[in-house]
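These are the structures in question, set out in turn.
Just so you know, all these numbers are worked out from the coordinates, no wet-lab data involved. Because the structure is a prediction, the values reported are computed rather than measured. Cβ atoms are built from the backbone, for glycine too; each structure is taken alone.
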Structure 1
Amino acid sequence: MVDELAARFGPAAVDQVVRGEVVDSAGERVTAGTRLPAGAVVYTYREPAEEISVPFAIDVLHWDENVLVVDKPHFLATMPRGRHVTETALVRLRKMLDLPELAPAHRLDRLTAGVLLFTVRRDVRSAYHALFAQRQVVKIYEALAPVKPGLSLPLTLRSRIVKRRSILQAVEEPGPVNAETRVELVDRHDAVGRYRLTPSTGQTHQLRVHMNSMGVPILNDPLYPDVVELPPDDFTRPLQLLARTLAFRDPLNGKDVRYESGRALGQ
């Protein structure tokens, strides 16, 4: 068994066997004398790949005994997923503020900046999760995108958006509507418009898909209309999408609250 591991994964795998870090499908430690049948499965700990540091800070907008509201920068994932683990808003904030029970009440895409709400304590999570599940939160986004002659706005888009596992792009398909976005053009400079986007649902890539479907894809979008391969350490072209406003009635004290991002979009 050890010879097989060494042949496949090198001397480091043998060291893991010695340290007791390799187990079989029953959870029993694999040792130098272990014999397993052909096709048997073993499990070993693998060090995560070194992450590229995101060179932007998280700004705290509000912090009390129940919630933490931050202004997330572009390129920083909300929570660990895939190759992004330590360079995420959740892990950074837990360490920075010593909040071991911190958890996101919702999620922003890694490439989207703006207002993000966390719960501070485990016992209040369900109350704030319910706000989003029951669509009791007003979310307003801002985006920069081309101005399309002849496009009549404001407009409310309703469609079915599906995001399949391992496929980078989400797509619109026939079927029951699960995504709704109101789109308004609030300003323009030459051929670039500043749009206000108000979603009433929260499908993956919803705003990006809806803007692209109108023929005005958000500037610097590496997925829509076409997938563009970018170096993972290229922070020079942030997606021009910002979660500008988050507003709701606090479920614990009944107060109406509104949080605004202090960030600005630029091409």
Structure 2
Amino acid sequence: MKIFVLLTILSLSYVSKAVVITTEDAQKIGLLVWKNEALQKRDLLVFWNVLESFPSLGIGHCIWYLEGQSGPYTQQFPCLCTYLQNHGIALPHWLEKAKEIGAPWHSREEFLEDNQRTEELRSLLFSTIDLQTKYMVERLEERLTLIINAVSETEKARVLENIELMKSTLLGTYALVDYLNFKGDGLNSTENRKGERWGLLQVLLGMSSGVNKKTVLKVFTISAAEVLLRLIKNSDPDYNPIKFFNGWMSRLSTYCNETILNTI
């Protein structure tokens, strides 16, 4: 009974400890996420991968499905647009409508030829890096609440403690935000390879106990690397996931680089 009460108190206290981030710090995190996703290139803020059936937009390459389209991933761009509006950003008139019904192109070729609308999007996204980051931080808080609810009672206290240690520093907050954006929350059971998932939940569960503020970033990074190596091992060889290995590990190495936020 005492353990149950303690875990309940921990869960409630977790909900009340939202990250408060300044505009300056949001800009720093946003630039790092943008570097990870699109090499900090302005033109890649609006992007359509030749291997995908939808565009990816913003510093976090948020998915935006076409009108009538659905897919296995959760699109974030319409929600980001609403967040920007709620924080005083005026959207182009066509985007106000399109965010409700879907991306306005029928193909990648049509997207590439639409210089006017894609350039309007680039201008919007280039000028709102800090707000995009704050949106991602809010989304992190929402997903962490769901993650905690998904963790077994025997694991909950350890996972909560490690989350709070991560959130106690700007670099730790960046690592949580970036990995969530990179590989998702790990809650969707349909997103798996050979029954194993690779999201933030799995990274947090893979962290050892007895972690402290000095070691938590390294432990998180090692757990993330183990999760991604397992993903590579479980993936279809035809997909050739090993081609991503160097880039993935380079990205993870930023999570425990104590000076990276000062050089961005």
Structure 3
Amino acid sequence: MSPGRSWARYWEAQLVADRHEVEVGLADHRTVVFDTGSRTARPVVFVHSAALDQRLWETTVDGLPDYRCVTYDLRGHGRSSGAPIRGIDQLAEDLLGVLDALDLAQADVVGLSLGGLVAQRIGAVARQRVRSLVLMATAAAMPVQPMLSRAGLLEDAGRAHTVETTLQRWFGDLPPTSGIGYARQCLDTVTPGDWRAVWEAMAGVDLTGGLATAPWPVTCIAGELDSSTPPSALATIAATTPNSSVIEISGAPHLIPLTHPLPVQSALLGHLSRS
């Protein structure tokens, strides 16, 4: 995708007969699920990061035409409605609800950052629903105070400061691209309540060792220049997880699918072929 094309127009251009938009009712809210690919293909479910939505995965899905790719908006994000985030366990239950709504007994699960926490949790509590995991730009544990400080940033420092600070943390000094523009759009529209809730939900989360007896493959994908969840955080997960590996993408910041889509596609295809 060229830098000049908007993400909205890009996605419109990708609309094909095998892409379905489904509104799904979960325990206490509704969300929108995008189901792309043959219904008989191997299902891969993608879980996005904090303050973004399922559009994070657009170019990734485009690179996996032989798979059934499922993306959805987490509660408190995108086009979901009706309930705020209260914790990672709740988000894992929502993911199980999405699998149930689509009649998926099992799926490969790919999660980035917050989505990686959700993927780790579902791998720990519902391993029979998982075929494999890909954990991208995430960590097993999140510190309390930095997350709480981030939670209050929008109300305390204002939107302009919050947007610029967050984009710097996510992308570093990379030049503007359509992917960064998409992230900015999400930050420009997130409500203070949803912003606070998502960071508070991550504060103090500790999933260390939760995959210590995982029976399926786990691939950890790190961005070389990620200051939020550096490669060492992914190495820590792999150190306590059997049948795991770490891939470090050169020059990549935190939101790797937006800045390095081809290496992400390649890593995922390699993982899926081995799993």
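When FRET efficiency 1/(1 + (r/R0)^6) of positions 32 and 136 (r between Cβ atoms, R0 = 25 Å, to 0.05) is calculated, the result is 1.00; to which of the structures 1, 2, 3 does this value belong?
Attributed to the structure labelled 2.
The value -12000 for helix-only ellipticity at 222 nm (-39500 (n - 2.57) for each DSSP H run of 4 or more, over all residues; to 500) was derived from one model only; which of 1, 2, 3 is it?
Only one of 1, 2, 3 returns -12000 for helix-only ellipticity at 222 nm (-39500 (n - 2.57) for each DSSP H run of 4 or more, over all residues; to 500), namely 3.
If distance in nm of label points 7 Å out along Cα→Cβ at positions 24 and 128 comes out at 2.5 when worked out from the coordinates, which of 1, 2, 3 was used?
Structure of origin is 2.
Which structure, out of 1, 2, 3, was distance in nm of label points 7 Å out along Cα→Cβ at positions 152 and 168 derived from, given a value of 2.0?
3
Assign the value 24, 22, 20, calculated as semi-axes √(5λ) of the Cα gyration tensor in Å, to the correct structure from 1, 2, 3.
Value 24, 22, 20 for semi-axes √(5λ) of the Cα gyration tensor in Å corresponds to 3 out of 1, 2, 3.
Check the numbers for distance in nm of label points 7 Å out along Cα→Cβ at positions 88 and 208 across 1, 2, 3 and tell me which is largest.
2
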